[in-house]
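Since every read-out is calculated from the coordinates, none of them should be taken as a lab result. Given the structure is predicted, the values throughout are model-derived calculations rather than measurements. Cβ atoms are built from the backbone, for glycine too; each structure is taken alone.
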Structure 1
């Protein structure tokens, strides 16, 4: 079953200028990040290792600019973002579901440049409903941190960051329930003081200065912060 799809247009290898454009897309993001967000994160993960390391920080900066709805100066990563796709090569990336498994099919035909694919994933967030952008963009930033094969481990990482939640939670899960569980508030009320207290307690446990493991600490702290944001906004 096709769950999400992203069409990308990029310059041909012999073209004198580097350009990228979005084509058609089907990116369901309700509730966020949805299957669409999962696909965008997988596209980022699938091509980031082939982008020069000194260019990667610009992608993170761009992700925040798109998330905030700011005007984006061009070019970015030496590629100009445009609406017209005449004369550009087409690539289509897809997310499929089969029972309890999801699989990513990245279009890596000869001549596929990595930068346009990641740029398109980030720019696509600007086409999503504003209420979904922050959550989807965080999944993309997780994808930018991924180093490994495009398999089920990536799906787990993108949906939860730790491999403890199934892929389906990205499309049908309740972010409030995820946040309650992460902060140890499952099954109880989530009044503001409860959320703040649970956040502080878990943050203390996660922080290396208080005995938490250094490895993965930044990711854990980021997830705790996101859980607090979800619950205080709900």
Structure 2
């Protein structure tokens, strides 16, 4: 999906147009789905205007990747009542800082992180992140370890909504298809509800492979500013 980049990228009007176009695209690809596809507006790297505009356009779930950046936006998040999904790789020692802001931890990929979330935010909702590409620098557990982590999270009192994965870095969208198909199969095998896969560059493939939730930033807000 292309974004209409420009100086007004974060205005409510521009974001509303993009959200409408995204929903139309989802409907075209996925018109036979019984349940609507959830959109997580990825506001990492953008200022408060992105959250305000996303909320005005009906996107009440935002995704953030960095603990300090999330905390800097807490005022507008609390004011608007947005739901927050933490979608980035998370160090265990950062959990305490954001436990009061995060509604769902979507990048849970190891036992120590599960234990820390259970300690700092008992009863939280989580997604187990799967490394479906084999890239060593990408977050996520091996597919063979999913069931073990799922059981550990449940034993610790966490609510496992489903699985999350990220497509291969710097590759054509089609390259994500095998991994997306594998993760969708795991979701079905384990009887889970959420299959979170697909970002701006590969959301078409993700939807075709059965994603129930896409995580989009530049498609809604334009080019992301360089991280300072």
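A few comments on the model shown:
- Comparison of 1, 2 by mean count of other Cβ atoms within 10 Å over residues 105-112 - largest value held by: 2
- Taking distance in nm of label points 7 Å out along Cα→Cβ at positions 57 and 97 as the criterion, the largest value within structures 1, 2 is that of 1.
- Kirkwood radius over Cα pairs in Å - highest-scoring structure of 1, 2: 1
- Highest-scoring entry among 1, 2, by relative contact order in percent (Cα under 8 Å, 6 or more apart), is 1.
- The maximum of distance in nm of label points 7 Å out along Cα→Cβ at positions 113 and 129 over structures 1, 2, that is, the highest value, falls on 1.
- Identity of the structure behind -11000 (criterion: helix-only ellipticity at 222 nm (-39500 (n - 2.57) for each DSSP H run of 4 or more, over all residues; to 500), calculated), options 1, 2: 2
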